[in-house]
1. Which structure, out of 1, 2, was mean count of other Cβ atoms within 10 Å over residues 193-200 derived from, given a value of 16.1?
2. Out of 1, 2, choose the structure whose coordinates give Cα extents along the principal axes in Å, for residues 65-144 alone equal to 40, 23, 18 when calculated.
3. Name the one structure among 1, 2 that mean count of other Cβ atoms within 10 Å over residues 217-224 of 22.5 was derived from.
4. Supply the structure label, taken from 1, 2, corresponding to helix-only ellipticity at 222 nm (-39500 (n - 2.57) for each DSSP H run of 4 or more, over all residues; to 500) with the calculated value -8500.
5. Any idea which of 1, 2 comes out highest on distance in nm of label points 7 Å out along Cα→Cβ at positions 25 and 121?
Structure 1
Amino acid sequence: MKENLIEKLFNEYKTIKQDKKKGIPHLYKIKTKKIKDRNGNKLSVVSNYKINKFNPDNININFFWEQVTKNFLEQAIAPGGNAENIKELNEYSVDKIHKAFKTLREIDRLFEKKENPKILEIGPGTGSVLQYIIENYNPENYYAVDVVKLFKWKNLFIEDGKTIPKQIPNNLDMVYSVNVFQHLSVTQRKEYYKQIVEKLKKGGVFIFQMFVVNKKNEFLALRDKRRLFGIVDQKGRYYCSFFNQLTQVETLEEIKKEFQKYDVKLNIILEHLNATVFKITKL
């Protein structure tokens, strides 16, 4: 039944005319209660039913992302690049996402220290980071986990969006994930955190980026007076929407509290509007 709903959703999305500048509207046919905050900025309150309908914990997440990548690959990987093929899409992704978030320099630094480090990427998409490593370093110990297979690689494993398979070695030097964790449920994130810390060697690092609410952006409004984080539930928790899948945007305090469970050091590499880049080092 859920797969029928997902298929119906994407058949409807395919009928929407895309705006070349704005792309596809990710909040489509969801009834919301419109309210304003104390500054007159717009918020959209969504019901628990709408939040749960395509929640990653409640659906076949592999099928959902098969539909996303089959119909809207560029929107999923690197929107705005107007790529005509995978090579161009990967080049744009490396330049405008991974380099822009200053995460690739962490890979560069790792390879400067060690010839063949063990790296696991969660959510590699079409393989842009792997291609970067192939062009510059030795990819022998590169591993990847995703929910849909978009490229061929001997160490690419397809899982359920919250599991690191046993085939991934222990004592990893780095776990890397960009433009992925905001699409996960809070449950999925916590499952990954636990496994990542277990897999990392002492001194190993987890480099990841996701949407985060902090003191600088919580009440930030766009030009049309919509709040940057303008989708909330009835309890005031923040959400982002990607093809009607609503996933919670956690606060910086919530994320820091979660990592206090582990013997790690948390550093922030970059804060940019809605996105924060973290470096978690295993002690």
Structure 2
Amino acid sequence: MASNEFHALQERLAAAPPPPADETLVEQRARIEANLSALPVAEGVTATAHDAGGVGVIECVPDGGASTTILYAHGGGFRLVSALGYRSYGSLLAAATGATVLLVDYRLAPEHPFPAALDDMRVALRWLRARTNAPDSIVVAGDSAGGNLAAAVVLGQLADGEPLVNGTVCCSPWADLTNSGDSYGANGEFDKLFSHAQATEATAMYVPADVAPTEPLVSPVFGSWGGAPPMLIQASEHEVLRDDATRLADVAGAAGVDVTLSIYPEMPHVWPVSYPAFPEAVAAVEEIAAFVRRVSAQATA
């Protein structure tokens, strides 16, 4: 059963006034950005903006530095939010994991459809590797659409023969843009943060007409995962993207990848980004931290 703290937060959110029904995408972006960018940076963490080879990033560094960096792709259906909007969560994640978190401000659809966001992630990764003080250990991570991008980064590395990151973390990944999972129907009434209608609309913005949604770099569930690094996938039993997460785990696991699939009951979509507001978010971030420590230790052993 979900914690009292979780239910209290849900009640507060439900009591907040809804956004305007006629809100445009530009207005929605501005509202979300204003709310999220006002959240504080975690104590003991410094957040600094950089130009990473033409791609904006925000680097969240815990005091004393870190030998591991988490390259992080934010959620938002490929069309919303930014690195600045995730600055607070990135700093909290840095404090919890003891790793530097590099938030990528990738370009958004529909102005910049596929493969713009993925290209920006890969540019940021190459910039990170090329820095004179680049860490020995890199983990790529993301939530929702960002979970898609994290997985696609690894598929791109495998296809191009590039040096692999040491691990992949996908939180509530939107990994199948055919949007055909049974959990859309099974969990549609429960999941208030994402829906089949929203997925369909966002897919039309992100995927050009001449690109099939089954293209592996668009939908990582269709990728060839042999030789990929360890992967942690988190999802809620009650979210519409549950089947995306389980299918991604099945496909990667069948290819021999070391996959950890963690399904949490009663949680909303991308609940880890609410850390540390309730125990289930704390548990998810602690699981991420343990995974990052494990794959980093394996890489340097």
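Values quoted throughout were computed directly from the atomic coordinates according to the rules given, and no laboratory measurement underlies them. These numbers were taken from a predicted model, which means no experiment stands behind them. Cβ atoms are built from the backbone, for glycine too; each structure is taken alone.
1. 2
2. 1
3. 2
4. 1
5. 1
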